1. Among the shown structures P, Q, R, from which was the value 11 of relative contact order in percent (Cα under 8 Å, 6 or more apart) calculated?
2. Suppose P(r) over Cα pairs in 10 Å bins from 0, in percent works out to 4, 21, 32, 25, 12, 4, 1; of P, Q, R, which structure was it derived from?
3. Of the structures labelled P, Q, R, which one yields 0.95 when FRET efficiency 1/(1 + (r/R0)^6) of positions 85 and 213 (r between Cβ atoms, R0 = 35 Å, to 0.05) is computed from its coordinates?
4. Quick one: distance in nm of label points 7 Å out along Cα→Cβ at positions 125 and 453 came out at 4.2 when computed from one of P, Q, R, so which one is it?
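Readers should treat all values here as calculations from the given coordinates under stated rules, not as data from a laboratory. What you are looking at is a predicted structure, and each value in this text was computed from that prediction instead of being measured. Cβ atoms are built from the backbone, for glycine too; each structure is taken alone.
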Structure P
Amino acid sequence: MPDTTRHSEFFAPGTPFVTAVRRFAEADPDAVALTDDRGSLTRGELDRRSNRLARAYADLGVGEGSFVTIGLPTGGAFIEAVLAVWKLGATPQPVSSRLPARELAAILDVVRPALVVGLDAGAAAPWVPVGFEPGDTLDDGPLPLVVSRYWKAPTSGGSTGVPKVIVGDQAAVVDSLVPLMPLIRMRPGSTTLIATPLGHNAAVLWSSAALVTGGHLVVMPRFDAERTLDLIARHRVEWVCLVPTELHRIARLPEPVRAAADLSSLELVATGAAPCPQWLRRFWVDWIGPDRLLEFYSATEAQAIVITDGRGWLSHPGSVGRVVVGEIEVRDEHGAVVPDGTVGELWMRRSADDAGPYFYLGATPRRDERNFDTVGDLGFLRDGWLHLADRKADMVVIGASNVYPAEVESALEEHPLVTSSCVVGLPDDEYGSVLHAIVQTSAPVTDEELAAHVGERLLHYKVPRTYERTTEPLLDDAGKVRRAQLRDRVLAERAPTTPR
C-alpha cells in the first residue's frame with residue numbers, strides 16, 4: 001500500500017474534498033485511484049475526467065448550492081459524478097439506479113435538483129442518461145474552488161417505503177470524514193472494496209473517505225459472493241464493508257471455495273445497515289478471527305454512532321457495541337427512560353447543544369426539547385452495550401407479546417437452505433396478529449421443516465403460522481427489505497373477493 005500517511009497535509013483539517021483529490025493527483029498522477037469492470041483510472045485521469053464532467057454539468061444548469069440527483073448504476077461513473085458535483089460547490093443526492101418512477105417523482109418534488117444523472121426525470125428536472133459523456137472540447141483543467149455547503153443528501157425510506165431526504169449538514173471538507181476513519185479502522189491510502197450499491201448512504205460514506213485520503217477504490221457493480229473473494233485477493237483489498245446479507249451469502253458458499261480464498265491482505269471487514277445475526281457473527285469470528293471484524297450502528301442521520309469488534313461480540317453476545325459518538329437513551333411509549341435490559345425506542349443526540357449533523361427535506365424529525373430525536377429503532381442497553389430489536393413500525397403484537405420480525409428472520413436464515421426471508425404480521429381474530437414468512441430457498445424445504453427449525457430456536461408464538469416461497473431475493477444488496485409493501489401485497493392477495 002502506498003504510504004500516504006506521510007501526505008497527511010493533503011487532507012489537513014479544513015481541506016476541501018476536491019483540494020485533497022487534486023493534491024494526490026498532482027503528487028502521484030499515475031497511482032491507481034479507481035477500479036471497476038471498465039478497468040482502472042489513475043488519480044490524474046479521475047481528476048481530469050471529473051473536471052470535464054463538472055463543466056458539462058455546469059452547462060446544464062448546476063451551480064454552487066444546487067442539488068444533483070445521481071441514480072447511476074454502481075461503478076466508477078458514479079464516483080466521477082459525485083466528484084464533479086463537489087467541484088461545482090453542489091450537493092450530490094444519491095439514489096438507487098433501480099428507483100421506481102413514483103419514488104423518484106416524490107424525491108424530485110422535495111429536492112428540486114438542478115440535474116438528474118442516470119434516471120429519466122421526464123419534465124420534472126433536466127436529466128442525462130447512463131453513459132453521458134462530456135464533450136471533448138470542454139476543458140479538463142482545474143476549476144475555481146468552491147466548497148459544497150452540504151456534502152451529501154441520501155434518501156431513506158426504511159420499511160415504510162416513504163422516501164425522505166437526509167441532508168448532511170456538514171461542508172465538503174475532510175473534517176466531515178477523516179475523524180471517523182480511526183473509529184472504523186480505515187487507514188488513509190487503503191485499498192477499499194465497495195460491494196454495496198452506491199445509491200446507499202454507507203457506500204457513499206466509505207468511498208468518499210477512501211477517495212479524499214488517497215485510497216484505491218475497487219467498485220463492484222453488483223454483489224456476488226465468490227467474486228468478492230476474488231476481488232479481495234486480486235487487488236489486495238485491505239478494507240471492505242459487507243452488510244449482513246452479503247456476509248450471509250459468502251458464508252453459504254461451498255467450503256472449498258472459502259478455503260481457497262486468499263484474505264491475507266484484509267485488515268478489516270465492517271458490517272452495518274441491518275442487525276447481524278449472532279450465528280453469522282460466530283461464523284465470521286471463527287473464519288477470519290475477531291480482530292478483523294467490526295460492526296457499527298448508526299442512523300443515516302448520524303446522531304450517535306455505536307461500534308464493536310469481534311471481541312465485543314464474544315464478550316457481549318447479541319450486542320452491536322458501545323456508543324463512541326453522541327448519546328443514546330432507551331424510552332418507553334410515554335417518553336420515560338426504561339431500566340437496563342428493557343426494550344424501548346432509541347432516542348439519540350450528538351450533544352446537549354446538537355441533535356446531529358443533518359436536516360430533512362420533506363420530513364420533520366421527532367425531536368424533544370433536549371435535542372434527542374428518534375428514527376423509530378428499538379433496542380435495549382445492558383451495562384452500556386446496545387442490543388437492537390427491530391424498527392418500531394415493524395413490531396408485531398401477538399396476544400400480549402411483542403415480536404420482532406428481525407429475530408424470526410435471523411432464526412429462519414440459520415437454516416442452510418434459506419437464503420433470505422421477510423416476516424410480516426397479519427390480522428388474526430384470536431391473537432390480534434400472527435406471523436407470515438416469505439422465504440427464498442436454495443432447494444425445496446417444507447413448511448413443517450421450517451416451523452420445526454424456528455421452533456427449536458424461538459418461543460412458540462414467534463414461529464410463523466404460514467409460509468410462502470419466492471424466487472427473488474427479499475433483501476437488496478444493502479440488506480434492506482420493503483416490509484410494508486410486502487405485507488400490503490399479502491393482505492391484498494388474501495382479501496375476500498366480492499361476488500358480482
Structure Q
Amino acid sequence: MGSTSAQNPETNGSARVGRRDLIKRSAALGLISVPTMSFLSACASGGGSDNGDKAKEGKKTAKNPLGVNDTAQMEFVLFDGGFGKEYAEDAVKIYEKNFPEVKVKFSATQKIQSTLQPRFNQGNPPDLIDNSGAEQMDMGVLVGKDQLADLTPLLDAPSYDDPNKKVRDTLRPGIVEMGQFDGEKVWIMYYAYTVYGVWYSQKALDSLDEQYPETWDQMLAVCEKAKKKGMAGWTYAGKYPYYLPFSLYPMIGKVGGVEVLDAIDNLEPNAWKHPAVKACFDAYYELYKKGYVLKGTPGLDHIQSQTAWAQGKALFIPNGSWVENESANVIPKDFGLAVSAPTGIDSSDKLPFGTIWASGGEPFIVPAKARNTAGGMEQLRIMLSEASSKNFTSKVKSLTAYNGGTDGITLTPGLQSGVAALEKAGQNVVNPRLQDWYVQLQKEKIGVSGLGEMMAGRLTPAEAIKKIQAFADEAAKDTSIKHYKHQ
C-alpha cells in the first residue's frame with residue numbers, strides 16, 4: 001500500500017462472543033491491508049451552521065433505503081495506494097448511474113492526514129474517506145473526539161444484492177466488530193481483508209531444495225544456504241520498520257499464546273518482558289548478527305525493499321497481502337509468490353505452526369460533520385455488493401469484507417497462497433490491535449525507535465525490550481489519549 005501498511009485487528013467493545021473468536025472463524029479467505037499514523041486533533045469548529053449545511057434527507061424507498069438526497073453532491077476521498085483507484089472509480093460510476101443528477105467529487109491522495117485534518121478542524125470534511133496509508137489519521141483519536149458517524153444505519157440497511165439480507169449479514173466474520181471501539185456503535189468499515197505474514201518466492205525456495213522453515217533452527221539453516229548462494233535471507237522496509245510486526249507479532253502469539261498479544265494491546269505493565277517476546281526478539285536479532293539481512297536494508301523504504309526481494313536479492317520479507325498488487329510490476333511471472341505464517345521457535349510453542357495474523361484492512365469512514373453522510377454510506381453499500389467485490393478482487397488481487405465474491409475469478413498466486421494459509425491456520429488467527437488503537441506508539445516508537453534500531457544493530461534485544469516497555473508505560477499513563485482494552 002502506500003507508504004506503509006496495515007492494521008486492524010480484532011476489536012474491543014462489547015460484543016461478547018469474543019471478537020477474537022469471530023475473527024478466527026473468518027478464516028476462510030482473505031487478504032490485504034493498511035497502515036496508519038498520525039494525529040487528528042481538534043474538533044470541528046462552529047455550531048449550528050454546520051447542520052444548516054447538511055444535505056436534506058431524500059425519500060427512503062426500496063432502491064434508496066438510506067434516504068440519499070438524489071440531487072446532493074457526494075465527495076469521496078480515496079487513499080492512493082497499492083490497490084489503485086480503478087475499483088473505487090467503478091463504484092462511483094454506479095452511484096452516479098443510480099442518482100443521475102449527481103456528480104460525485106472523487107479524488108485520490110497519499111496525503112490523507114495533511115489534506116483532510118484541516119477540513120475536519122474547519123467542520124467541512126468529505127462524505128467518505130479511505131483512511132489508509134502512511135498518513136492515515138489516528139482512528140482512536142477520531143473516535144475519541146466524536147468525529148465519525150456511526151455506520152449502524154448502513155449495516156442495518158438491505159444489502160445491495162438481496163433486499164431480504166442486511167448489509168451486516170453479507171460481511172466476513174469479525175469485520176463489524178473490528179469497526180467498534182467502545183460499545184456497539186460501528187465507526188469504521190474495513191473494506192479489504194488482509195493476510196500478514198512472511199512472503200517469499202516458491203521458485204527461490206525450490207532452487208535451494210528447501211521447504212518453508214517451521215522452527216527457528218530450520219530458518220537459520222535456510223538463510224545460511226541462501227547466503228552461500230549469494231542471496232540474503234531477509235529484507236524489510238527499513239525506513240518503516242513497523243512492517244516487522246506483520247510476522248513478529250503473530251510469532252509472539254504462537255510462542256507465548258494469544259494472551260501475550262492481548263497484554264501488549266492492553267498496555268499492561270511488563271507485557272513486553274514476557275519470555276515469548278524475548279525469545280522472538282532474540283530470534284530476529286540473530287538474523288542481523290549472522291548477516292542474513294540484506295545489506296543496506298535499514299535505509300530502504302517499502303517499495304525499495306519489495307523490489308530487491310522481487311529481484312531475488314532476499315528470500316523472505318514481512319508484509320501484507322497488498323504486496324502482490326503493489327509489486328506486480330517487479331515480481332517475475334515465474335516467481336511463485338507465496339505467503340506463510342511465521343516460523344516459530346520450536347515444539348514448545350503454545351500454538352501450532354500456521355498461526356497467522358489476518359484482519360480487515362483499508363478502513364473507510366464517514367465523518368460526523370460530512371454534508372452528505374447518507375451518500376457516503378450509500379457509496380459503501382454499493383462497494384459491498386457482489387459485483388463491486390468481484391471487481392476489486394479481480395483488479396487488485398485481494399479479497400474484500402464481502403463474504404464471497406470469488407466465484408468465477410481465477411485467484412492469483414499470492415491470493416491463492418493467502419487463502420491456503422488461512423485454511424491452514426483454522427482457528428489460530430490472531431489480530432493484534434496496537435496499530436489501530438495506538439498509532440504513534442506502534443509506528444514511531446515501537447517500530448522506528450525500538451525494532452528498527454535493534455534490527456540495524458544499534459540496540460540489543462534486551463535494550464529494545466526495555467525501551468519499548470517504557471514507551472508502552474508512558475502511553476498507558478498519558479491521559480491525553482483514549483485507552484482501549486480487550487474485553
Structure R
Amino acid sequence: MSQITLEGVRAYGHHIDGERVDGPPLERRDPARNKIVATCAAGGRAEVDTAANAAAVAFASPVWRRIPAQGRAELLETLAGLLERDADRLAALDSQEVGKPLRFARGDIALGIGHVRHAAALARTQKGDSYTGLAPGYTVLATREPVGVVGLITPWNFPALITLQKLPYAIAAGCTVIVKPSEFTCSSSLEIAALCEEAGLPPGVVNVVTGTGPDAGEPLVTHPLVAYVSFTGSTRVGQAVMAAASTSLTRLGLELGGKTANVVFADADLDAAADAVVFGAFANQGESCVAGSRLIVEAAIAEEFTATVVARAGALRVGMPDDPRSDIGALIHHEHRAKVHAAVLAGTAAGGEVLSGGRAPDSPELMEGAFYEPTVIGSVGPGSPVFTTEIFGPVLSVTSFGSPQQALALANGTPYGLAHSVWTSNLDRAFEMGRGLEAGTVWVNTTSDGSPALSFGGVKQSGFGREGGEEGLREFTEYKTLQFRGEPRPSPFRARGDDSTGEDQA
C-alpha cells in the first residue's frame with residue numbers, strides 16, 4: 001500500500017456547477033502538529049443560492065433526466081473505480097485534517113467505496129408496484145421519484161465516509177446534490193466532487209459549498225429550492241436544523257448524537273468483549289456517534305473485567321496520525337480537547353474515579369497537538385454527567401448492574417438511541433435485551449459493525465431517517481401513485497329525474 005505525502009498548504013474554492021468558485025479563506029490546522037495545512041473558501045448565502053440554482057437547473061435538465069437508472073449505476077461504478085485509484089490520497093487528507101491514524105482513515109475510504117458500489121446495485125434494481133382489482137377497470141402504478149435538490153451536511157469526524165454514505169444514494173435516486181462539509185475537514189469532500197465529474201456526472205449534479213454552519217449551513221437548510229436535507233452532527237445542532245427547516249417544511253434526515261452502551265454479562269466471552277469494549281470506546285479517538293462510551297458490566301465480574309479493560313486501554317499507543325504504530329491520534333482541535341478534559345473533571349466531581357488516562361500525554365513529540373490519553377472512569381452512577389452526556393472523546397465510563405432488568409434500564413437511561421451492544425452466551429437473554437434496548441442498531445457479541453447493505457440511524461434524540469442500504473435510498477425519493485381508469489367511473493350521485501321529491505333532496 002503506497003504512502004502519500006501531503007506537502008504544502010492546499011487551497012480550495014467552492015465546487016459549483018463544475019467550476020471552482022473562490023472566496024475568503026478559512027484556515028485548517030493539522031490538529032496533531034498545529035500547523036496550517038489547507039484553506040477552503042468561506043461561503044455564505046450567496047454561494048448557497050448559486051449552488052442551489054445550479055443543482056435545480058441540472059435536476060430539470062434533459063441531460064440528467066434522460067439518464068436511466070442503469071446509466072446512473074454505471075456512473076457510480078466508474079466513480080467507485082476512481083475512488084479506489086485515489087484511496088490513499090483521500091485517506092491521507094482525512095487523517096491529516098481529522099487527526100486520526102492513517103490506517104483507520106484507509107478503512108473509512110474502503111467502507112465509503114462499498115457504499116458507492118451498493119448504491120449502484122440498488123439503482124439497477126429500483127422498481128415500483130402495481131395494483132389491479134381494486135375496482136373494475138381500475139389500475140394503479142406506484143413509483144418512487146427523486147425528491148429533487150438535496151443538501152448533505154456532513155461532520156468532521158468521518159469526512160469522506162459520511163459524504164459517501166449519503167451522496168451515492170442521492171445520485172442513485174436521481175437527485176442533484178449540494179454538500180456542505182465541516183469547515184474543519186473540507187478537502188476530501190471537494191476532491192470527491194471533482195472525481196464525480198471525472199466519472200461523467202454532469203456539472204451541477206454534485207456541488208460543494210464550504211463555510212461555517214451559521215453562514216453556509218443555515219441558508220442551505222432554508223433554501224426554497226432544496227427539497228430534502230440530510231444532516232449528521234450533534235443533537236444540539238440537529239435541533240437548530242429542525243427549527244430552521246420548519247419554516248419551509250423542508251424534509252429532513254437527522255443522524256445525531258449517541259451514548260452507546262456495551263452491556264456485558266458474566267456468561268459472555270469476556271476476552272472478546274474486553275477487546276471490543278476498548279475498540280468501541282477509543283477508535284477514532286472516541287469521536288464517533290456510536291462510540292461505546294459506557295461499559296455496563298454485571299457486578300459479579302465487574303472488578304476483574306474492568307481491570308482487563310484498563311490494562312488494554314493503557315496499552316494503546318497515542319501518536320502521530322501518519323505513524324503506523326499509532327492507535328489513537330489527535331482530537332479535532334485544542335478547544336475540543338479542553339471540553340473533553342472538562343467532562344472528565346465533571347465525572348470525578350460526581351463521584352467517578354479515573355482508573356487510567358485523564359490527561360494529555362507528556363511526550364515531547366505530542367506537545368503541540370490536541371492529544372488526549374484513553375481514559376477509563378470507574379464507579380460512575382446513572383446521574384453522572386459522563387454517563388448521560390455525549391463527550392465525543394476517548395472517555396469510557398464503568399457502571400455495574402445486578403439484574404438484566406437493571407442493565408436494560410441503565411442502557412436506556414439517556415436521551416440517545418443510536419446503537420448499543422450486548423455481550424452474552426444466552427440466546428434468550430440476547431433476544432430479550434435486543435428487543436428492549438431503545439436504539440436503531442443493537443449489536444450482539446460485537447460492536448461498531450456494519451455494512452453498506454444495512455440502513456443506519458437512530459431513535460429518541462439520536463434523530464430520525466436512515467442512511468445506507470435500501471432505506472437510505474428511499475430517503476431521497478417521493479412516493480407517487482399513478483391511477484388509471486379503463487372504463488367510466490361510477491357517479492357518486494344518484495341521477496335525478498322529474499319525479500324527484502322533497503324527501504330525495506333532504
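1. Working: P: 11; Q: 29; R: 18.
The value was obtained from structure P.
2. Working: P: 4, 19, 29, 27, 16, 5, 1, 0; Q: 4, 21, 32, 25, 12, 4, 1; R: 4, 18, 26, 24, 15, 7, 3, 2, 1, 0, 0.
Checking each candidate, the match is Q.
3. On the way: P: 0.95; Q: 0.35; R: 0.60.
Computing FRET efficiency 1/(1 + (r/R0)^6) of positions 85 and 213 (r between Cβ atoms, R0 = 35 Å, to 0.05) on every structure in P, Q, R gives 0.95 only for P.
4. Numbers: P: 4.2; Q: 3.4; R: 0.8.
Computing distance in nm of label points 7 Å out along Cα→Cβ at positions 125 and 453 on every structure in P, Q, R gives 4.2 only for P.
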